[in-house]
Structure P
Amino acid sequence: MGSSTALAPGLSRKLKKVLETRTDSPDLLASLNTISTFYSENTPHARRNLRSTIEKRGLSINEEFLEASSSAQQALDRVEEEVNALAECCDKIAKALGNCNSTTGDIISTTERLKQELENTTQRQEIASCFLRDYQLSNDEINALREEDLTENFFKALAHVHEIHANCKVLLRTHHQRAGLELMDMMAVYQEGAYERLCRWVQAECRRLGDIDNPEVGELLKTAVRCLKARPVLFKYCAEEVANMRHNALFRRFISALTRGGSGGLPRPIEVHAHDPLRYVGDMLGWLHQALASERELVLALLYPDSTVDTGSIAQRFSNDSDVGKTETDLTFVLDRIFEGVCRPFKVRVEQVLQSQPNLIVSYKLNNTLEFYSHTISDLLGRETALCNTLWALKDAAQKTVFDMLKARGEKLLRYPPLVSVDLSPPQALREGVSLLLEIIETYDSMMVPMSGKDPAFEPVISALLDPIIQMCEQAAEAHKSKGIQPSRRSRGSTDPAQPRRSSIDALLDNSNSVLSSQTREAPSRIFLINCLCAIRQPLLGHDVASEYVKKLGALIESHLHSLVEKEVDTVLRQCGLSNKMSHFHNSLNDIGADSIPSQPLAEMEDMMPAALSECLKAFFGLVLGSESSLPEFEQIQAPSLRSEACSQLSRSLAEAYEGIYKGIMDPKNGYPDPKSLARHPPDQIRTILGI
């Protein structure tokens with residue numbers, strides 16, 4: 001009872017566990033399916049032996065597994081044996097390696113040492129190679145400098161010598177000064193030898209170019225000249241050689257152009273046109289100008305080649321760039337030497353042309369042509385050169401020839417001045433001179449002016465041509481005035497019974513005839529001069545080059561016109577007997593408003609009494625009103641504007657003179673008893689009558 005009681009809790013737990021077991025779990029179902037394969041009968045015996053049955057079943061399965069895995073076990077055994085064999089081999093190898101470490105240690109250290117020595121040797125070899133490249137010439141370069149023909153390799157080797165020489169200067173700043181000096185001496189020997197050889201080659205090439213009229217400068221020669229610039233003395237020798245060769249060649253070409261012409265007869269020889277001075281001299285100057293341009297281009301290409309050429313980059317490494325001033329100086333020296341030979345034959349021929357005494361226009365054109373080319377060639381060649389000095393000397397000679405002709409022409413005109421014509425018109429010599437001047441002006445306007453030059457002074461030419469003409473006209477006018485015919489005169493006291501009794505106005509006119517005779521002769525002379533000056537001035541008005549001279553002529557015409565009017569006014573006043581009275585009226589007008597009172601009134605003066613003054617004013621009114629005579633109208637002045645201006649000035653002057661007289665008469669202090677009976681016409685009426 002007690003044991004059952006004790007077992008009850010255990011059974012109950014198992015029972016509870018069994019009851020709590022889930023029959024639908026996958027594991028349980030799988031287990032039951034497996035048991036169903038071999039648990040066929042559900043008997044008590046079978047249930048009791050279920051445990052052993054299951055164990056037997058498990059044993060059989062294990063036995064089957066062992067049988068199935070026996071082959072694998074055998075394979076594993078074989079692998080284990082092989083692994084053990086490999087382990088034994090590895091042990092042997094490790095033992096062998098241990099033995100080798102002790103024997104090869106010396107070899108490894110030796111190998112490291114040799115490797116370091118190899119690196120050091122390689123560095124030294126590179127340093128030696130760099131040193132040889134920077135401080136030594138190769139055999140090929142030495143052969144190029146000494147033995148081979150002059151090619152581009154020569155200039156490369158020479159450039160390398162120059163680089164080595166420069167590098168040696170760097171060595172001198174270090175502790176390798178001895179090596180630097182020795183290398184510099186060696187390179188100096190190579191340099192001098194190469195430059196001497198180069199100079200001889202260039203001189204030979206320049207001599208060859210001297211035999212050709214239009215040579216072509218090769219690139220190799222240009223490079224050689226660039227190299228020689230590093231040696232100024234050698235470069236000067238070559239420049240002199242070029243100058244001498246081209247000097248002779250240019251002289252031959254110039255003589256050939258003068259005498260033989262071009263190949264095949266074209267162009268024709270220049271001396272064929274020797275009969276035509278302008279073309280002859282112009283052709284020679286044109287030839288020289290063209291030759292100067294071509295020679296300048298040749299010298300620039302040869303002695304101062306363009307540095308942009310490919311081979312020039314080699315030469316630039318040892319050639320110093322000279323400044324523009326130095327280049328121009330050297331170029332001028334060479335060109336001056338080249339053209340020095342043609343100066344004498346050119347000068348002789350131009351002087352022969354000038355001595356042949358061409359006419360004035362041709363001589364003036366020659367002067368302008370020479371002046372143009374003098375400026376042009378001076379711009380290209382330089383002023384202080386033989387050719388330019390020759391051109392300027394010839395230009396001065398041509399100018400002297402022109403002015404000598406003008407001087408001789410002027411002296412001839414002054415030696416034989418023409419007679420004044422009856423109508424006071426300008427002489428034919430004046431018209432010819434003005435026509436000649438217009439032709440010269442046309443030549444001056446059409447001539448070429450150089451870029452850097454200015455228009456030559458034309459005022460001296462005008463003066464040299466026109467001044468003698470004006471002097472000639474003045475001499476003719478003076479001769480005409482001195483040869484004037486003395487008018488007939490009657491004595492104031494004549495009592496010829498056959499003559500009718502004269503009026504007081506006639507007496508005044510007779511009294512002034514002796515004084516007026518010279519003035520009567522002077523007016524035509526001045527009118528003649530005015531006509532001559534107008535005939536000169538009028539054609540020159542449209543020409544700017546003569547503007548200053550036209551202004552001078554205008555001032556001279558105004559002066560003569562003013563003098564003519566003054567003389568005519570004085571003549572009119574003398575005819576009326578008022579000329580000697582104008583000073584009294586003038587002084588009286590100046591005393592108006594002054595504190596001092598005149599010592600004597602005008603009416604009390606002998607020649608200013610009312611009776612005498614009345615006769616003079618009647619004569620004046622007669623002239624102005626036209627009852628007795630008329631005022632001069634200057635009909636012989638050929639320029640209508642000047643003629644009108646002269647009449648206007650005469651009228652204004654007479655009106656001003658009468659206004660002074662009128663004020664003096666009307667002034668109470670002058671003591672005229674009946675001033676209105678004397679001055680019957682106020683100044684306004686006189687102005688109206690005179691047309692002012």
Structure Q
Amino acid sequence: MRRHRLVLTVAAVLALLAGAAGMTLFDRLQGGGYFDPGAESTAASAALREHFAQGAPNLVLLVETGGSVDDAETTRAATALVDRLRGEADVSGVLSYWTSGKLPALRDKQGDTGLVVATILGDEMHIDDRIAALAPAFAGAHDGLDITVGGYAMMAHETVKQGEKDIIAGEAIAFPLTLIALLLVFGSLVGAALPLLIGTVTTMLTMGVLWLIAAVTDLGATASNVASLLGLGLAIDYSLLIVNRYREELAGGAEPREALRTTMSSAGRTVAFSALTVAAALSSMLFFPLLAVQSIGYAGIAVAVIAAVVSLTVLPAVLLLAGPRVQRSRFGRKGLSGTESRAVDEGFWHRLATMVMRRPVPVATITIVVLLALGLPFLQFNAGFPDYRSMPGDTSARQVAETLRTDFDAAELSGLFVVLPDSKDGLGDYAAALSKLAGVRRVDTATGSYAAGALAIPQAAIHARFQNDSAAYLSVIPTEADPETVNGVVRAIRDTPAPTRALVGGVDAANLDAIAALTGKAPLALAYVLVLMLVLLFLLTGSVFVPVLALVLSALSLTATFGALVWIFQQGHLSGLLGFTVTGDISAVVPVMLFAIAFGLAMDYQVFLLARIREEYEHTGDPVGSVAVGLEKIGRIVTAAAILISIVFLGFLASDITFMKAFGIGLPLAVLADATLIRGFLLPAALRLGGRWTWWAPGPLRRLHDRIGIREGGSPPAEVAVHA
């Protein structure tokens with residue numbers, strides 16, 4: 001407190017430096033990140049690249065001719081285009097209608113549009129760099145041809161660019177709405193400005209830290225979107241709690257420095273502990289091998305730590321400068337933050353808690369039934385992965401993909417392949433066996449093309465590319481391009497005996513492997529979170545019952561959220577209002593990411609509440625009255641915090657990427673369910689049923705908590721037996 005001006009100066013310099021670095025953050029981020037690096041499909045891609053300098057096609061040039069694709073002038077111009085693309089660095093496997101014997105699959109049904117498909121080799125960062133250079137060079141009008149660039153590489157690149165736009169749009173919505181809400185909370189311009197100031201500094205510092213992380217490891221574009229709005233939301237939450245407690249102390253007659261000391265020893269401890277719980281929940285994302293999910297973990301940990309550090313250093317320094325002005329209202333009112341002078345037992349939350357605790361069993365039963373009923377749609381959850389339909393309609397990648405789907409034989413372009421990296425023995429028999437599988441139209445390889453178990457097209461020059469001296473690969477063409485058919489083909493190929501080691505690859509195989517990685521790692525990540533939360537909440541409460549209760553309540557608060565996700569995004573309700581394309585599934589990463597963030601926030605509010613209730617219980621020893629009083633003292637500010645962070649999360653709805661919109665719906669629902677149904681009904685009912693046993697712990701654990709436990713109000717009065 002004696003060096004508050006120095007703290008502010010250092011914070012301002014760091015924020016400006018971090019903000020400047022953050023302006024180039026998007027140049028370091030990767031699109032995509034939804035593949036498992038340890039999966040069979042990834043090994044197949046590596047083997048195809050190693051043995052044949054090829055890969056699954058990730059670049060598509062849609063060439064509109066304005067006439068017939070077979071015109072002599074069109075053929076000349078298109079051939080020159082192909083030669084030009086072949087001359088580009090890191091581009092291989094260039095195949096086109098005009099240079100491959102006029103394959104029907106590379107011409108549209110009307111005969112006026114053809115395709116050039118190719119593979120950009122390298123890791124995702126290098127591919128993104130190359131597509132950033134290739135797209136503007138090839139898109140547009142060239143020698144009478146109108147070219148649109150698409151493919152997976154283009155979609156990943158446009159995802160990063162779209163994320164950059166979405167952050168600006170989201171913050172443009174969140175900031176003014178949050179300021180208005182803060183004015184209603186505090187009734188003071190100074191009080192309202194402080195959380196936004198802390199939120200801005202937190203966001204700038206977070207972007208700078210992500211810039212540093214991206215300099216030493218791969219980081220997905222999803223990190224920036226989540227970090228921006230989550231950082232703003234957490235910083236507002238933490239500063240709201242601290243400013244409210246500071247105003248309480250000032251209203252009680254304390255001098256500013258004394259009020260700040262009390263605030264930091266109480267609310268400050270809660271903020272630090274709360275940040276630890278949020279960071280712990282989000283660190284569970286590091287168990288998953290997908291870069292996009294891990295990036296959320298890195299960003300979430302950074303956000304939680306930075307939001308707490310800024311709230312515990314910069315905010316106290318600003319409060320010292322502001323002094324009593326934090327209390328003054330310029331709107332003729334004192335706001336909703338809870339510093340009014342009326343008796344604590346006259347408040348809404350006190351009355352509600354008292355009413356609930358009179359009838360805890362029926363209230364708890366009805367609330368649980370409502371939450372479970374709202375979550376029922378999640379039983380129909382269908383996991384998928386983001387494709388072109390998750391992108392805005394005006395993006396190049398989506399336009400190309402939709403044209404391929406409607407005007408071309410999309411199954412011919414599915415991109416499934418099987419690599420035999422060790423030997424090419426038995427290739428013909430293996431190809432014939434694969435061609436008999438359900439859902440397989442044709443298998444192309446070095447010995448010819450096979451259909452229905454027989455050789456359909458004898459070996460020709462076009463088949464030579466499928467083998468070399470030591471290895472071979474096969475291209476498997478499904479009957480349909482829909483995910484259900486293609487996924488069935490992938491599974492069937494993997495179940496079919498091969499003459500040597502066989503690796504199945506392609507985008508659809510990679511998606512299937514990614515879903516398997518998510519579901520396989522989920523139990524470990526969940527166990528990690530539960531154990532860690534039990535330990536942390538024990539350190540806060542000293543109870544063996546309350547941590548279990550908090551976990552159960554937080555899980556229940558997510559049931560309605562997951563049910564709403566399926567009802568809205570999978571089943572398509574509200575798609576017109578929210579502006580997204582219904583795909584019949586939900587990206588498999590959404591529930592995983594949403595669980596970590598929403599569970600962390602639910603625990604965040606549980607910590608706020610339990611810390612204050614615990615403080616009241618330690619001073620009174622009354623297990624019932626402490627719930628009502630603690631809920632009244634913290635209830636309004638937690639309500640305000642929940643509303644404010646929900647407003648911030650609504651900024652995700654500004655995104656034109658479908659799975660980001662899911663965060664804009666899911667996170668506010670989870671937060672508001674926790675702030676109303678859980679806090680208003682289930683928590684007081686459960687604590688009433690637990691009574692004095694709520695705070696019980698066995699002797700060894702009680703002594704451990706006495707030594708290393710965390711309390712909002714410092715040490716408990718010696719005469720209060722809180723564990724009996």
Structure R
Amino acid sequence: MSEPQSSLASPGMQSIIAGKAPGMRSRYLKDGVARWVVWLGGLGVIGALLLIFVYLLSEVVPLFRGAHIEARQSFAMPGPQASTLYVAAEEQGEIGLRVTGSGELVFFDLYSGELRDRQPIAQADGQVVGLAEISAERGELAVQLADGRVSVLRHRYRVSYPDGRRLITPYVEYPMGEAPLPFMDAPGHGLVARAERNALVLAAIDASGDVEIKRFDRRENLLGEVEVEEGALQRFTPAVKADMLLLEPLLSWLYVIDREAGRIAMYRLGGATAQLVGVYEVGSAVRAARYLSGGISIVVAQADGVISQWFPARDDQGAYYLARVRDLRPPKGSAEPTAIGVELRRRTFAVGHADGQVTLYHATAHRRIVSEKLLDGAVALLAFNPRAQYLMAVGADGQIRGFDVDNEHPEVSLKALWGRVWYESYDEPRLLWQSAAATSDFEPKFSLTPLSLGTLKGAFYAMIFAVPLAVLGAIFTAYFMSAQMRQLVKPTVEIMAALPSVILGFLAGLWLAPFVETNLPGVFLTLILLPLSVPIFGYAWLRMPRALRYRVPAGWEAALLVPVIALVVWFCFAVAKPIEAVAFGGNMQAWMDQTLGIGYDQRNAMVVGIAMGVAVIPVTFSIAEDAIFTVPRHLTLGSLALGATTWQTLVRVVLPTASPGIFSAVMIGLGRAVGETMIVLMATGNTPVTDFSMFSGMRTLAANVAVEMPESEVGSTHFRLLFLAGLVLFVFTFLLNTLAEVVRQRLRARYSNL
């Protein structure tokens with residue numbers, strides 16, 4: 001009988017099988033610890049990425065939350081039992097103002113409705129027939145009296161802190177003097193008024209339907225006394241029935257509105273008489289119309305419920321016309337609009353309806369924000385405080401209801417972020433990012449499309465420059481170059497990765513960009529002749545006598561290219577100036593602009609592509625070279641032994657086997673190019689344009705965050721949109737890397753059997 005198989009093993013082998021060999025337990029322990037460390041490290045990386053994603057998302061989500069309106073109080077109209085011509089709320093939302101038809105300014109508490117102060121309008125004699133808001137920001141009003149004269153006043157609020165508590169005290173000023181200004185011989189209607197610097201312009205509709213316009217200039221003498229110079233009265237018959245007037249703050253445009261016919265006549269001011277620009281059909285009867293913040297756009301509430309936005313624009317011939325920019329649809333089933341209230345600093349406005357419903361819109365975002373029923377009857381007046389945190393609604397029954405409004409980010413919508421938007425003072429819809437300006441009338445433009453396109457543009461030109469050099473260089477270094485030369489070349493290229501990107505950006509912006517601009521023909525000649533010179537030299541080298549070729553050790557042929565490349569580059573720049581003088585009239589940039597219609601910016605995508613390519617090449621080269629060099633030696637030897645040539649072995653064996661690694665190298669380089677900040681920031685004009693030309697600049701998502709984040713207000717729309725830009729960049733790179741990993745795994749599975 002044969003012995004058991006285990007007895008054939010040596011004692012050492014038996015101990016190994018039993019797991020009792022010396023040091024085996026410690027090896028198992030170390031292997032287990034290493035496995036857990038790697039596993040926990042991987043989970044840590046995933047957790048860190050998830051935390052970054054959650055943090056970015058937490059800052060972005062508030063952008064897309066709707067507005068919230070919460071009732072504060074309801075009380076009867078304070079003050080005398082007279083008609084209400086105007087209501088307003090001061091900055092803090094604590095004190096309200098009511099202007100009555102009996103000529104009084106009534107100030108009241110917006111929490112309790114308690115009367116705080118009553119002041120009669122100077123020399124009003126108890127009768128006011130019309131009122132116009134000159135400037136909501138300055139609190140200036142024009143009040144028309146029963147005899148046709150107009151009194152200009154300003155409601156102000158003084159803040160003090162007696163006993164440590166805030167006390168707001170209202171008071172009234174008369175910037176043009178307490179004496180009313182002589183305007184019309186008899187009271188009219190539709191009064192409008194605007195003040196620009198020291199000029200005041202009044203316009204109203206007289207009893208015959210004509211429009212009367214008068215200008216007053218304010219001067220202050222050395223004694224501080226106000227002197228008013230009265231201008232000539234202009235009068236004209238409008239092209240439409242005059243029911244309502246709207247006057248532009250800069251005193252350039254006057255709109256005459258026919259309510260029932262739904263027509264708007266646009267007039268240009270500034271000359272001896274108003275000049276008619278055109279008459280425009282609204283589409284249905286007009287129920288209300290107001291200027292938006294900034295004094296450029298008007299919103300018109302139509303009888304069919306549609307809210308239309310209009311502002312002056314230029315046609316193809318450069319002539320002005322009144323453009324109907326967009327229509328905002330009301331909620332389904334809403335009644336006719338009856339009142340409009342506008343915010344002071346944003347293009348948000350509220351529309352009141354006959355059934356007591358109030359709807360908030362943002363014009364530029366083309367967005368209906370929220371709609372709620374706030375009153376039991378028709379809405380007569382609506383007014384925001386300057387901070388847009390309080391909304392006062394006055395019903396037709398005289399009741400006042402106040403509401404706290406939480407509407408932090410009304411200007412954000414998918415269309416405003418990614419689509420073409422027709423902004424004020426532009427002649428067509430555009431993709432724009434412009435977050436700040438010098439005037440308070442500026443409307444921020446928050447399109448992420450130019451930044452996203454700029455990111456792709458910079459990465460595209462960088463990869464066009466870097467990938468051929470890095471991958472082809474890696475192929476030659478790993479497969480054709482001698483071991484001694486490879487030990488010199490590979491570390492030299494890899495050490496370039498240690499060069500800070502700020503240094504590359506500095507060199508690109510201050511040296512490379514001016515150099516390329518000055519020697520543009522030489523750069524183009526280099527880009528054309530240099531790639532051609534390498535295969536031409538290779539072909540010529542193969543035709544050299546064998547005795548000469550064999551003097552160069554195998555794998556050192558690349559060293560011979562160094563003087564060739566230097567000579568070609570020198571030749572390109574040496575002949576560039578004569579070629580530019582002969583072919584382009586001495587200025588290639590001007591020739592491109594005049595002949596081809598291609599503009600040239602000094603800091604452009606080509607400069608960025610070269611500079612960023614230098615940053616991308618080391619990491620792409622290193623990973624690709626390692627992937628090619630680590631292809632199993634038996635594969636190449638077997639291919640050569642079967643009769644394949646060196647190139648056939650490279651193309652059909654080495655590159656397919658190394659393709660997962662080469663693809664990973666390219667994708668890692670692309671990720672580096674997409675996320676690059678300092679090079680793009682310093683080597684481009686940093687302008688968010690949608691032009692994909694290599695001769696224009698751009699702004700990327702990463703560079704935009706770096707530039708504007710220090711200047712943004714924490715919690716503002718601008719601040720959160722910068723986080724949204726970071727989130728877009730994060731998601732883009734995550735999806736790109738995920739796709740790259742999927743492709744890499746498929747390539748690896750496909751060629752794993754070689």
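What follows is calculated from the coordinates using simple rules that are stated; it is not laboratory data. Worth saying up front: this structure is predicted, and the values here are computed from it rather than measured. Cβ atoms are built from the backbone, for glycine too; each structure is taken alone.
Values as computed for the structure displayed
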quantity	calculated
At a computed 34.4 (mean projected area of the Cα convex hull in nm²), which of P, Q, R	Q
Entry that produces -20000 once helix-only ellipticity at 222 nm (-39500 (n - 2.57) for each DSSP H run of 4 or more, over all residues; to 500) is calculated, selected from P, Q, R	Q
Computed -0.37 for log10 I(q)/I(0) by the Debye sum over Cα atoms at q = 0.10 Å⁻¹, for residues 63-190 alone - originating structure among P, Q, R	R
Mean count of other Cβ atoms within 10 Å over residues 263-270 - structure with the largest value, from P, Q, R	Q
Structure responsible for 0.70, with FRET efficiency 1/(1 + (r/R0)^6) of positions 79 and 231 (r between Cβ atoms, R0 = 41 Å, to 0.05) calculated and labels P, Q, R on offer	R
